[in-house]
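Please treat every number below as a calculation from the coordinates, not as lab data. Note that the structure is a prediction, hence the values are computed from the model and not measured. Cβ atoms are built from the backbone, for glycine too; each structure is taken alone.
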Structure I
């Protein structure tokens, strides 16, 4: 086992643990803003996990999937924040 494999294993474990904590905050968050921030962080962790799997399996397709998840996560977080602050998404 070389250094890159060990680093990928540690990174996968850390990102998975961060996703578990974000999921817990998403379900048990005391306020809506906490849940919104947990959802946004969950998207970022999902992007990191996809990139790490792309490095592990040495494929470029997962990097495109990570970009797609990042774009959808950003757009949905902005739309949800706008809905929560103004009551509608489109003016």
Structure II
């Protein structure tokens, strides 16, 4: 019994702040998840849709350029693919 009381006496001052931090963590997490769900329901804004379309077009053009470069390398440098580490 004395050992339990001494443990509580030592750990007591740490339990309240620790409990507060755990509570704050869960409240912040719940708020974040709520906002993320709300954003998913609302969808992308007009600005975000425009940026996404622009990035998609840039990615498509980059893919075309890479394909062209690979075709040139295939015709001019035999076996280049086996020498390129992936």
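Worth a mention:
- Structure (I, II) behind the derived value 29.1, 85 of Rg and Dmax of the Cα atoms in Å: II
- Calculated for structures I, II, distance in nm of label points 7 Å out along Cα→Cβ at positions 10 and 42 is largest in II.
- Comparing FRET efficiency 1/(1 + (r/R0)^6) of positions 18 and 50 (r between Cβ atoms, R0 = 35 Å, to 0.05) across structures I, II, the highest figure comes from I.
- Entry that produces 0.9 once distance in nm of label points 7 Å out along Cα→Cβ at positions 2 and 58 is calculated, selected from I, II: I
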